[in-house]
Every structure is written in structure tokens, then in C-alpha cells.
Structure P
Amino acid sequence: MKIKTIPTGAYEEICSIVWSNNNQVLIFDPGDDAELIAQTLSEKGLSVAAYCCTHAHADHINALAKLYAHFPAPILMHSADLKWAFSPVNQIPPHYPVPPQPQNTEILPLESKSEWTFSDLTFQVIQTPGHTPGCCCLYFPEGQILISGDTLFKGSCGRTDLPGGNPKQMTESLKILAKLPIETRVYPGHGPDTTIGLELQTNFFMKQH
């Protein structure tokens, strides 16, 4: 498996692009800088198999509509976050306006399947509420890769003091992630990548599990 991470926007949110043996890719959390993401696809000769949102905060989905308009593909988002994803409550002025909603498409409920396959890529859905009600992590068993969004960071975890956040749920979510193989490579929504093993040794929020 191959993965390309692209820091986007004022908050340097990480958009992750994953592909395997062909040119069909999964795009996780296209937060901003749609032109930069599109340029990466063009340079590598890649096409989009699906878009997947770990959660719906504006800094993670603001480029979604623009990319979809140029590269239409299925969109996955947890229904608990879809309720407010494209509404006025979801903006971070002055950096992120209300995310525009992709037109003429149905956004599929991410939680409706425990496992999704697009092209030659299969990932498992791990529901990890705490940062938002619909937060999810996406796990590729074959490549031992985890797209952790804003649930798990290197040395930290996602905030729980924003609307919809829940500290108790975050604790339970981290317990689930702590059971993954220690070799699992973790790609968070902000900051550098890490491994489950390293976080179990050094991350206060994971060590307690």
C-alpha cells in the first residue's frame, strides 16, 4: 500500500491519499487546498475511487465539494456528523467558512458497513466518538495502516471540549485503538504519523489503557 499525506489549510489538517496496485485512490479528509490535492492526483496519474471523512469539522471537509465536482466518486461520512456538517454551526472564522455541500450526490453513512471495499482497497470502520459524535478511524488490516482523524495524535488525542465532544467516549475509543497490532502505522488528522506501539509507550492518553 502507498500513502501520501498533504497538510492543508490554516490548521495544517492532513489529507491522506491511499492507493495500492492501480491508480484508484481513497481520499481521506480533504480539508482545504483543493487545487493542491488535485495537482497531486494529476501528477501521479491517480483517479478517485471514494472520499471518506473521519469526521465533519470544517477544517477536514472544506475541499470536498470542489474536488467532487472535478473528480466525482462516492462520499462516506458518519450520519451523526452529516446532520451538521454543511450547516452554519460548522465554520471556523476567519479560516474556514461553512463547508459547501457536494451537489447531486447522496453521502453514504459510513457506519452502515463495518468494512468497505473500493477498487483493490479494503478498510474497516472503527467508530470512535469523543471528538465528535460521528468520529471514526479507518483501518487497513492488509497494510496495518490506521487513518485516525482527530481521535489519536502522536503524543495526544483529540479535543473533547468542542460541541459534541465527550471525554468518556474518547476514553472508550482509545481503549479500542489500543487493541490494534502495535506495528500499526497511524496517520492522524494533524501532525506526524506514529505507531500504536509507540503511543502505548509514550502517549499519556494511551498508556492508561
Structure Q
Amino acid sequence: MKILIVEDEHKIANSIKRGFEQESFVCDTAYDGESGYDLASSEEYDLIILDIMLPKKDGISILRDLRRDDIHTPILMLTAKGEIDNKLEGFNSGADDYLVKPFSFEELVARAKALVRRPSEIKNETVRIKDLELNDKNQEVKKGRNLIQLSKKEYQLLEYLMKNKGKIVSKDNIISHVWDYEAEILPNTVEVFVKYLRSKIGDEMIKTVRGFGYKIG
């Protein structure tokens, strides 16, 4: 899953980014409102964590503009202010949740995961294709009864493929969901990681659709 963090305090933004990366999320960061809005409106994210007090463009303005642009990515607002009118303004502008600084990282993760899961995913956090099973809650992958050891990037790639089972996903879509915006990706990077995955879960699981991308299931 891919998150955008828009937070002008570099220490806080980088700390949140490191924490979510340890949870196997892919994270982009922006340190001002203009660059945050540019990323949020041009890239595809599963969640946006958005500070209200930002230079160049404030969080409420970003939120309103995204909703005006018909972008309905879940948005969790962060602010150092706890007044009720700020909360109401955020919710009335289209925010999905609200967290007042200082907050515990555990609470932030819990709220973020709740927002990115669809109702069906809340009931069942396990995705299965044939004898391949991915458990999103504990980040385990099994083939039959055997536990498969994956690197973080391999897990993120498999998770994206399995949550789009039956669909053809292009290399560009894979890159945008599995690597962050600033990552330097070589042309054959996706092919290399698909090869790694196939060696661990079986060659037959991931199909290459020539000229289009990959499909699982």
C-alpha cells in the first residue's frame, strides 16, 4: 500500500515515513502544501496523511481542492491544534479522520490501516489464490502449509498483485505502488523482482501478459 505524507516538519515527516516503511507501506513525502497537492493530484495513493498548518498551501485548501477534483483518496488530517472548530472544518471539507499532535505512532498506524481497508477487507485480512495465502495483518505468506520468506519489496509486490487478482497490472502501476516517488528504478527492476517472486511462490502463479504487464490468479 502506498501513502503520501504531507508534513512541513522534516523530523516528524521522516519519522512517520520510517515507521510506515517498517509496516511494509510505500511512502512519499512532501514538506509544503504546493508539492503535497501536486503529488496528491497526480499520483495514486491508498492514503494521504495531511498536516493542516503548511507553508505555501494549507491542508484544508489541499483537502478541498482534491475533493473538488473528484479525488476521494482517504485523508487523515494532522494538526497541533485541538479546537473543535478545526476538526469540524476538516470533516466538513471531506477529511476521513483527524489526529491531534502529539500522537502515538501506534494510534496513527491503527487509524491508517482502518482507513485503507475496504469493509470486506476488515472482515477478512487474508487473500488466497489457489494454495497461496497472504495475511495482511501479520504480513505472512504461505504456499500450502509452508511459510514463504520474502523481502519487504517482494512482499509489497505480491500484496499489490494479489489485491488486484485477475487484473492485468502494468509495470508503471507496479512501480507507482511498490516504490516511492523518488526511487531510481531501472527499466528491468520490475522484471527482476517478479523473477524473485516466481522462484519462491512458483513460476505458474504470476502470468506475463506481453505488452501489458502481469496478472496473478
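Here, each number is a calculation from the coordinates, and none is a lab measurement. Source: prediction; values computed, not measured. Cβ atoms are built from the backbone, for glycine too; each structure is taken alone.
Structure summary
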item	result
Mean count of other Cβ atoms within 10 Å over residues 92-99 - structure with the largest value, from P, Q	Q
Test item: helix-only ellipticity at 222 nm (-39500 (n - 2.57) for each DSSP H run of 4 or more, over all residues; to 500) calculated as -6000, pick one of P, Q	P
Comparison of P, Q by distance in nm of label points 7 Å out along Cα→Cβ at positions 36 and 132 - largest value held by	Q
Distance in nm of label points 7 Å out along Cα→Cβ at positions 4 and 164 derived as 2.9 - corresponding label from P, Q	P
Ranking P, Q by mean count of other Cβ atoms within 10 Å over residues 52-59, the structure that comes out highest	P
Given 12.3, 34 for Rg and Dmax of the Cα atoms in Å, for residues 108-171 alone, calculated: source structure among P, Q	Q
Identity of the structure behind 45, 40, 31 (criterion: Cα extents along the principal axes in Å, calculated), options P, Q	P
